[in-house]
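These are the structures in question, set out in turn.
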Structure P
Amino acid sequence: MSWREHPDCPPPGTVLCALSAVPDQGGHEIVFGTHEPLRLLVLRQGDRIWAYENRCPHFSLPLNFDPQVFVTLDGLVMCAHHTAFFRFEDGYCVDGPCRTSALTAVPAHCKDGQVVLGEDR
């Protein structure tokens with residue numbers, strides 16, 4: 001199922017979080033629903049953000065073990081389960097068991113200090 005088809009997917013324009021909630025050079029998870037929740041990951045470098053479904057393409061597990069704990073280094077985020085490394089800017093896996101696959105991108109943008117779901121209009 002696509003993240004857009006998930007029963008708990010919020011509509012475009014939904015505020016995901018404050019930009020300040022996402023550590024610079026790090027990530028922040030937003031969870032919608034409780035039973036098989038939709039997990040989104042926002043990555044940040046300065047004023048630039050990227051959003052992805054928080055699901056490694058290797059075994060469909062979240063990239064983090066613990067809530068809000070993401071291992072990042074030089075514009076890469078690591079899957080804590082199998083040590084795959086994904087680029088912030090396009091979610092492409094550059095190393096690890098799912099090399100050449102990518103995270104599923106989710107359109108998001110910053111507006112007035114908030115990270116908002118959907119394309120900037």
Structure Q
Amino acid sequence: MNERRPANCTLADKECVPCQGGVPPLQGDELKKYQEKLDAGWDVVDGHHLEKTYEFSDFKSALDWTNKVGVLAENVGHHPDIHLSWGEVRLTVWTHKIDGLAEADFVFAAKADRLYATL
């Protein structure tokens with residue numbers, strides 16, 4: 001059965017479907033279109049990966065959120081690079097199989113933002 005999504009569906013509501021390769025990475029206007037759907041703070045770096053730094057009041061809070069985003073990554077099968085330091089966590093996201101960005105990267109980024117918003 002084909003599930004229909006409402007027109008106002010956000011990226012965070014979509015299923016994170018890992019890319020199996022064989023498709024070109026997003027470029028140019030496609031990248032801009034998806035970036036505009038994300039919360040502030042996400043940068044598209046060199047047209048290759050997404051990066052965002054989340055701020056926390058201390059190391060323990062940053063570590064707790066790192067663990068939560070790790071669980072999210074395992075649940076959706078999409079694994080970002082995670083850099084943890086005192087009071088901040090930086091996520092770097094891209095699709096290794098195509099060495100660039102796919103829709104799933106933006107979906108994961110939106111899900112990470114939603115998780116951060118619940119703190």
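Bear in mind these aren't lab numbers, they're just calculated from the coordinates by the rules spelled out. None of these values were measured; they are calculated from a predicted model. Cβ atoms are built from the backbone, for glycine too; each structure is taken alone.
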Given a computed value of 0 for helix-only ellipticity at 222 nm (-39500 (n - 2.57) for each DSSP H run of 4 or more, over all residues; to 500), which structure among P, Q does it belong to?
-> P
Using distance in nm of label points 7 Å out along Cα→Cβ at positions 70 and 86 as the calculated read-out, with 2.1 as its value, let me know the right label among P, Q.
-> Q
Among the shown structures P, Q, from which was the value 3.1 of distance in nm of label points 7 Å out along Cα→Cβ at positions 38 and 78 calculated?
-> P
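Where does the value 2.8 come from, among P, Q, when distance in nm of label points 7 Å out along Cα→Cβ at positions 30 and 54 is the thing being computed?
Q
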For the read-out Rg and Dmax of the Cα atoms in Å, a value of 14.3, 47 was computed from one structure; give its label from P, Q.
-> Q
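Assuming 1.7 is distance in nm of label points 7 Å out along Cα→Cβ at positions 22 and 102 as calculated from a single structure, say which of P, Q it is. Before the final figure, lay out the partial values.
On the way: P: 1.7; Q: 1.1.
Comparing all candidates, it corresponds to P.
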Relative contact order in percent (Cα under 8 Å, 6 or more apart) from the coordinates reads 36; which among P, Q = Q
One of P, Q was used to calculate distance in nm of label points 7 Å out along Cα→Cβ at positions 46 and 62, giving 3.0; which?
-> P
Computing distance in nm of label points 7 Å out along Cα→Cβ at positions 14 and 94 for each of P, Q, the value 1.9 comes from structure Q
